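Each in structure tokens, the structures are laid out below.
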Structure I
Amino acid sequence: MARKKVAIIGAGRFGNSLARLFRRSGVAVALWDTDAYKVPGRKPLPAVLRSADAVFFCIPSFALNTAMKECKKYLQKDCVVVSPIKGIDRKTGSTTVDILTRHLPGHPHAILGGPMLAEELDRGLGGTAVIASRHHKAARRLGALFAGSKVNVVYSTDMRGVALLGVMKNVYAVAMGVAEGLGWGMNYKGPLIAQATAEMRAILAAAGGKPDTAAGVAGLGDLVATGFSHYSRNHKFGVALAQGKRPTFESEGSLSIRALLALLKKKRMPLADLPLLAATARAITKKGATRKAFKRFQANGGA
């Protein structure tokens, strides 16, 4: 059997972790980044892409359109294109699913979600990958790449739902960090998770995903992992807000909140129906508003 070949575009933390994971499983990996210093001995982009059975785009969401335009001319016909990117275009409301479909209508493609914290993958602690695709054979080919690793694989056909949950769980993970920073115990954190899951479910129903996906690994499962992990920048961001500090860094959740709010406005979904999201948005966007916003959330019964 021919050795599987994978290209990973983007040599950031997750891209490198994914590359190491695949290599340990015997997969041939070619890593590429626009910054040649991140990939010693970097090969030309066409050479990296032309031999790849699958390509993972581990890059910022704002760069995906440009990357698709540049890369699609070099891909094999049956190459599977994978996006683990968590992002929504603020102007158009497009998810990564929309961008993949628009640029690569002839290629099988998939969304990669689920609890896969890079730090835990690097420590050999494993994870759970949710492979969302409407292409059954392509999804199974991707799943086979994780064989021999400590990563469990869950399959889904709800590409839009998994893509949206990748964005939402980052925002709600900031709320979990706030709860930690406020000193809330598990008796408060438990209902907070339930409220976040209910709100994600409602947003999926309005935005074209399958509501039940919110209670699965790509939604609730990833939220718990990201929201309570001390590795998570979203968690750290929320803790800092609760302590009255303005973080000196951004997190995926803080960067995504405005795009998510724009999408909800487009879908005519009022924030009054999403009280936890409303409190989190206020905490992120209004300096010094965190304690007041979450106190009000609690005063209203946490829902």
Structure II
Amino acid sequence: MSTTLIKSYQKALEAGVPIIGVHTPDPGMTIRSLCLARPASRAQEEHAILQWDVITGLSLTPSEQVMIEENTAPKHLKSTAVLKDLVPDQASASALKNLAVALQKFRMLPDNTMVFLHNAHRFLHDTAIIQAIWLLRDQFKAAGQTLILLAPNLKIPQELVHDVLVLDDPLPAREDLQTILSLAYENTIKEVPSIPSPTEDLLDKAIDAVTGLSAFAAEQAIAMAFTTQGLSVPKLWERKYDAIEQTPGLKIYRGQERFSDIGGIPQIKTFLSQILTGRNHPRAIVFMDEIEKLMAGANAAHGDN
């Protein structure tokens, strides 16, 4: 989890920002981190943290459910009582699966309540949802309440542009991936002691392979890439290829051609080899297929630009 996001989130709570949008590739990880990120000046205040999704409706966050099971929930965390008041029976629970109804119900939330709203981007085209969110702004500001809109790519509608503070939860850095990888190795070696310990070179190549994945996706890819001989970097790359190819228009080139297959042009091959193996060598090469068609008419009055 980015420390920049946590610090920005804490400042937003201190300033009483009522509506926050968070770009996140992993909403579960984001909620887990932000649940415990109360600013020091408000850490001991009674507060509640809830989440909403279209299947469950209004519920406790998974983090708080774990704390309740382990009897480690802070005394000033009152989410269970707040949820019981808002959702006293099954009929109420079913009604709150409708986001417009839930947003109206949020006006009854007690002071210092935060609500995480999953997949907000799927609802921000609806006029009723936009209006319901806007109506919460002043009330939430006055009562120290916060609505957190979670989405992988959040586009705020024009009506709310000046009312929503947008923060970014970036993909895990190399240090975060190093931690995930080390923990995965420790757990795997406990179960299969014969697996050799990883070399620094292997760890570095494995981190390259999962860079660009969310923390959860990286964990899954690493867990599935272990063999009896250790971690398979090619398997990690295959997982990453699958993720990349989910983006329309992108495809991984899997050709096996080498410079040695090309006759002549020694200067060009030497030049490119030096670039590809140099100190600041590229980590990716992008081929723009038929770029001349993409650029056609770029200088025309109505051409693509």
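Taken together, the values in this text are just the output of simple stated rules run on the coordinates, not laboratory data. Bear in mind that the values here come from a model prediction, so they are computed numbers and not experimental data. Cβ atoms are built from the backbone, for glycine too; each structure is taken alone.
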If FRET efficiency 1/(1 + (r/R0)^6) of positions 43 and 243 (r between Cβ atoms, R0 = 35 Å, to 0.05) is calculated from each of I, II, which structure is the one that comes out at 0.15?
I
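If volume of the Cα convex hull per residue in Å³, for residues 27-106 alone is computed to be 107, which of I, II is the source? Don't skip to the end; give the middle numbers.
Details: I: 98; II: 107.
Considering all the candidates, the number was obtained from II.
Quick check on the output: -13000 is helix-only ellipticity at 222 nm (-39500 (n - 2.57) for each DSSP H run of 4 or more, over all residues; to 500), derived from one of I, II. Which one produced it?
Values: I: -15000; II: -13000.
The value was obtained from structure II.
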Which of the displayed structures (I, II) returns the greatest value of distance in nm of label points 7 Å out along Cα→Cβ at positions 83 and 283 on calculation?
II
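Upon calculation of percent of Cα pairs over 24 Å apart from the atomic coordinates, which of the structures I, II produces 51? Walk me through the numbers on the way to the answer.
On the way: I: 51; II: 65.
Label of the source structure: I.
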Note: distance in nm of label points 7 Å out along Cα→Cβ at positions 99 and 131 at 1.6, derived from one of structures I, II, originates from structure II
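Tell me which of I, II gives 15 when you compute relative contact order in percent (Cα under 8 Å, 6 or more apart).
Numbers: I: 15; II: 20.
Working through the options, I get structure I.
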